[in-house]
1. I have 1.22 for Cα Rg over 2.2 N^0.38 Å, calculated from one of the structures I, II, III. Which structure is it?
2. State the single structure among I, II, III that was used to calculate helix-only ellipticity at 222 nm (-39500 (n - 2.57) for each DSSP H run of 4 or more, over all residues; to 500), giving -7000.
3. If relative contact order in percent (Cα under 8 Å, 6 or more apart) computes to 23, which of I, II, III did it come from?
4. State the single structure among I, II, III that was used to calculate mean count of other Cβ atoms within 10 Å over residues 5-12, giving 12.2.
5. If we compute distance in nm of label points 7 Å out along Cα→Cβ at positions 77 and 101 for structures I, II, III, which one ends up with the highest value?
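Read-outs: derived from the displayed coordinates by stated rules, not from any lab. Not measured: the values here are computed from a predicted model. Cβ atoms are built from the backbone, for glycine too; each structure is taken alone.
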Structure I
Amino acid sequence: MIAKTILCIEDDRFIGEMYVRSLKKAGYEVDWMVDGNDGLIAARNKQYDFILLDVMLPERRGTEILDALRGGKEDLIPHTHVIILTNFEQDDESRLAMQKHADAYLIKAEITPKKLISVIQHLSNA
């Protein structure tokens, strides 16, 4: 089986390291970017199976990255699952707009690495 590739765009070092370590241990290939500009460039330059996207990022917010990749006339990443990960409380309108372009919307405080891997496996089989 070919390892699934994941782009993790997360600026919190503790959370990013935890996700990357857990995902690699589970057999995934993981690239990690800590700011929005680098994350967007990586997402455009390499095809990933999954993108884990934080909302509050330096340089460029997760919502802008999502809009750039999926908000236009064409979906630039049609074969990629996007999972929004945030602790930032969204108003309903913002959350619904993001959910429309994402495959999952998760609150970081409620997600353990094991649960995140379970969500990824579920989306892989969907």
Structure II
Amino acid sequence: MARKAFTYQGMTLEELMKLSVQEFAELVPARQRRSLRRGLTEPQKVLLKHIRSKKASVKTHTRDMVIIPEMVGITIRIYQGKDFVPIAITEEMVGHFLGEYAMTRKSLKHNAPGIGATKSSSSLSVR
């Protein structure tokens, strides 16, 4: 079965690629729209310049960059706080922030309580 064609706000990826950043800003939700309307910061401009020149894997600390259509198809290595996580940008990611795809916190799984943690745990036998 063929995959359904991607659309964002009723526009295909090819139509989105033809839009400028300001025209694309009118299609995204309010938080992203405000970020794009205020203008790109210097690190965001540098990232966009690297993406336009290389079209390969790019390292960045700029987690607050909105994913725009021209980023689709490349791999961006986003800083996670300790290391860079490679993220392949797909068309479904358009309009989201880069930081949403590189989690900075690990999920915590608790185990059984240790001996002496509670009054009832002191009666448990140690194996």
Structure III
Amino acid sequence: MKTDLVYLAYTAMLTAALWIPYVVCQVKTNGFLAPPNYVDPTPRPVPLWGKRADRTYLNAVEVFAPFAALVLVAHVTGKSNEMTAFWSVSFFWLRVIHAAVYLLAVPYVRTLVFTLGFVSVAGIFWEVVK
């Protein structure tokens, strides 16, 4: 399997797993869900790290679609190459770093890493359209 697709799979698994810290926070803070929680979906209060965990997951979901679409387009059109592999590997590791600095509330680094992740997606786009 090409490197692009391997890192697409890694990124998918990372994205799929990022809900876990938020749920751990919910259970640790509020206990397990009770029947009324299933009726009223209002989020229960959590500490700031829990809110960051939730946003980390949602942010990962938001940026996954364009990345996945472009990796698949590059693969299907035969335009995947060393550069799309580089950008895919970069995107994955930038998302790992982004999750860590978001959860740890590291200022400025989060924005820089998010921006570099966009550069990675733009790099794959460039390889597809050139």
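1. III
2. Numbers: I: -12000; II: -7000; III: -26500.
Label of the source structure: II.
3. Details: I: 23; II: 18; III: 32.
Considering all the candidates, the number was obtained from I.
4. On the way: I: 21.4; II: 12.2; III: 18.0.
Comparing all candidates, it corresponds to II.
5. Working: I: 1.1; II: 1.6; III: 3.0.
The structure with the largest value is III.
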